[in-house]
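Each reported figure results from applying straightforward, stated rules to the coordinates on display, with no laboratory input. What you are looking at is a predicted structure, and each value in this text was computed from that prediction instead of being measured. Cβ atoms are built from the backbone, for glycine too; each structure is taken alone.
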Structure I
Amino acid sequence: MPPKPLEPLAKKLLKGVVALELLGVFGAYALFHKMNNSQDFRSTMNKKFPSILEVYYQSNEWAGIYGIREGDNKAWSAKQD
């Protein structure tokens, strides 16, 4: 009996990889959207995952959108006082 070809397995693996990639892209977009719309969520991200918040700030600055970081810092320092 000849061995089965690997083509069906390769197709399944490729579909799995594509599905994971799509989940990653949509997840990253959802996280960016939530950070973009909620200063409170950005505050939570600052406490738990500051490196992710830094990427958010940098991506906005590279896109030419400035002042978000400064506005957040001003609002957060006002809350602490």
Structure II
Amino acid sequence: MSSDTLAKLQKIIGVQLGLEPNAIKPESNFTKDLGADSLDVVELVMAFEESFEIEITDEAAGEIATVQDALTYIESLSD
């Protein structure tokens, strides 16, 4: 796991959801732990795509529930 990728994700999520980046853990669930609603999750996916210059399919986006899920998906594309 790249700590740079995690830090970048934490920063994006923190900005989008108004949270302290260091309070966002890999195991944090976007809706249950971080208080994101479905629109927030869509906006997060779009922010991830823009920041990492990737495309996340709707199917893949539907499977991203935690910070770790996003991290794993993003890193799988950069291998």
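State the single structure among I, II that was used to calculate helix-only ellipticity at 222 nm (-39500 (n - 2.57) for each DSSP H run of 4 or more, over all residues; to 500), giving -18000. Value -18000 for helix-only ellipticity at 222 nm (-39500 (n - 2.57) for each DSSP H run of 4 or more, over all residues; to 500) corresponds to II out of I, II.
Matching task: 111 is the computed value of volume of the Cα convex hull per residue in Å³. Pick the structure from I, II. The value was obtained from structure I.
From I, II, which structure was distance in nm of label points 7 Å out along Cα→Cβ at positions 8 and 48 = 1.3 calculated on? Derived from the structure labelled II.
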